[in-house]
1. Tell me which of I, II, III gives -0.38, -0.56, -0.83 when you compute log10 I(q)/I(0) by the Debye sum over Cα atoms at q = 0.10, 0.13, 0.18 Å⁻¹.
2. As an exercise: relative contact order in percent (Cα under 8 Å, 6 or more apart), calculated from one structure in I, II, III, equals 40. Which structure is it?
3. Hey, distance in nm of label points 7 Å out along Cα→Cβ at positions 5 and 101 derived from one of I, II, III reads 6.0; which structure?
4. Supply the structure label, taken from I, II, III, corresponding to distance in nm of label points 7 Å out along Cα→Cβ at positions 77 and 93 with the calculated value 0.8.
5. Using helix-only ellipticity at 222 nm (-39500 (n - 2.57) for each DSSP H run of 4 or more, over all residues; to 500) as the calculated read-out, with -27000 as its value, let me know the right label among I, II, III.
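Any read-out appearing in this document is the output of simple, stated calculations on the displayed coordinates, not a laboratory observation. It should be emphasised that the depicted structure is a prediction, and the values quoted were computed from it without experimental measurement. Cβ atoms are built from the backbone, for glycine too; each structure is taken alone.
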Structure I
Amino acid sequence: MQFDVTSLKFDEKGLIPAIAQDATSGEVLMVAWMNAEAVERTIETRRVTYWSRSRQSFWIKGESSGHIQELVDFRFDCDRDCLLVTVNQTGAACHTHRRSCFYTAVRDGEEVELMKPMS
C-alpha cells in the first residue's frame with residue numbers, strides 16, 4: 001500500500017507531533033512538530049525536517065549545528081496523529097547541547113539533572 005501523507009491526522013494548525021528516537025539505543029531524544037511538507041521532505045531526503053512554530057519555517061535538524069538526524073525508520077501510531085522517527089543522531093539532539101531534551105527527572109519530589117551539556 002502506497003503511503004499517502006493526507007492519511008495522517010494533523011491538528012487545526014496543520015501540524016503533527018514527531019518523537020525522535022535513537023535507532024540504536026532506543027533513547028527518546030526530542031519532540032518537535034511536522035507539517036505535511038516536512039513529512040514528505042523527511043521521507044524523500046532521509047534528513048529529518050521539522051516545522052518551527054516560533055519561526056514559522058522549516059528546519060532540518062543539524063543544518064546549522066551539525067547535529068544531524070539521519071532517518072532510519074518513519075512510523076506513525078494507530079490513530080495516525082503522532083509520528084515516531086528513529087534516527088542516527090550525530091552530536092546533541094537538544095538545543096541546550098545535551099544528547100536528549102529529556103535531561104530532567106523528578107525523583108522523590110525533586111528535580112534532578114540527568115545529563116550535562118556535551119562539550
Structure II
Amino acid sequence: MKEHLSEEINEVKDEFEEYINARLDLVKLHTADNLSRFFSGMLIKMGLFYLFFFVLLFVSLAVAFWLNDLFEGRGVGFLIVAGFYLILSILFYAMRKLLIQRPIIQSFIQLFFPKYTNYDEP
C-alpha cells in the first residue's frame with residue numbers, strides 16, 4: 001500500500017514537472033512570437049519613416065525655392081517653411097501624449113494581451 005502511494009506521488013510529481021516545463025516552453029514561444037512581431041513592425045516603420053523623411057525634405061526644399069521665386073527674396077521661402085515646421089513641432093509637442101504615448105501603450109497591450117480590449121477604461 002505504501003509503495004503504491006509512493007509510486008502515484010512520484011507519477012503526479014513527474015507529470016506536474018512535465019506540465020510546468022510545457023507551460024514554460026509555451027511562454028517562451030509566445031514571448032518570441034510577440035517580440036519578433038514587435039521588432040519586425042518597428043523595422044518596417046523605421047524604414048517607412050526614413051523614406052518619408054526624404055520625401056518631406058525634397059518637398060520642403062521645392063516649396064522653399066518656389067516661395068523664394070514668388071516673393072522674389074533670397075531666403076524668405078526658407079524662413080516661411082522653417083516657421084511652418086516650428087509651429088508644427090510646437091503642436092506635436094503639445095499633443096505628444098495623444099499622438100505618441102497612448103498609441104504605443106495600446107499597441108503593447110494589444111501585442112502582449114490580445115484578448116484584453118478594454119485598455120481605455122480606468
Structure III
Amino acid sequence: MTGRTGQVMLMLAGLIAWAVQFTLIYGATSTLCGREWTGTTMLGMGNVQAIILATTILAFVVTTIALAWSLRTHAQIGNQTSTADRFMGHTGALINGFSLLVILWQGVPAFILPACA
C-alpha cells in the first residue's frame with residue numbers, strides 16, 4: 001500500500017474486521033433471541049451459531065490477509081525508510097496479530113454457551 005492512508009488502513013484492518021464481527025454477532029443474537037427465532041437451523045446448526053460461525057470465519061480470513069500483508073510489508077522495511085514507516089509496519093503486524101486472537105475469543109463462546117442464555 002502506498003501513502004499514509006493505505007498504511008493506516010492496513011494497520012487497522014484487523015480492528016475494523018473485529019468491530020464488524022462484534023456488531024454482526026451481537027446484532028444478530030439480540031434480534032434472533034428477542035424475536036424468539038432461534039428454533040430454525042442453518043448449515044446443520046442453530047441459526048445464531050451459524051451466523052456467529054460465518055462472521056467469525058469472514059473476519060478471521062480478512063484479518064489473516066491483512067496480517068500476511070503487514071508481515072510482508074514489515075519484512076520489506078529496511079533502514080532506508082523513515083521512522084514513521086517502520087513504526088507503522090511493526091504496529092500493523094502487532095495489531096493484526098492481536099486482532100486474530102480477539103476474533104477467535106469473540107467467536108468461540110457461541111459454541112460453548114447456549115444461544116440465548
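1. III
2. Working: I: 22; II: 15; III: 40.
Among I, II, III, the structure yielding 40 for relative contact order in percent (Cα under 8 Å, 6 or more apart) is III.
3. Derived from the structure labelled II.
4. On the way: I: 1.6; II: 2.8; III: 0.8.
Structure III accounts for this read-out.
5. Details: I: -2500; II: -30000; III: -27000.
It traces back to III.
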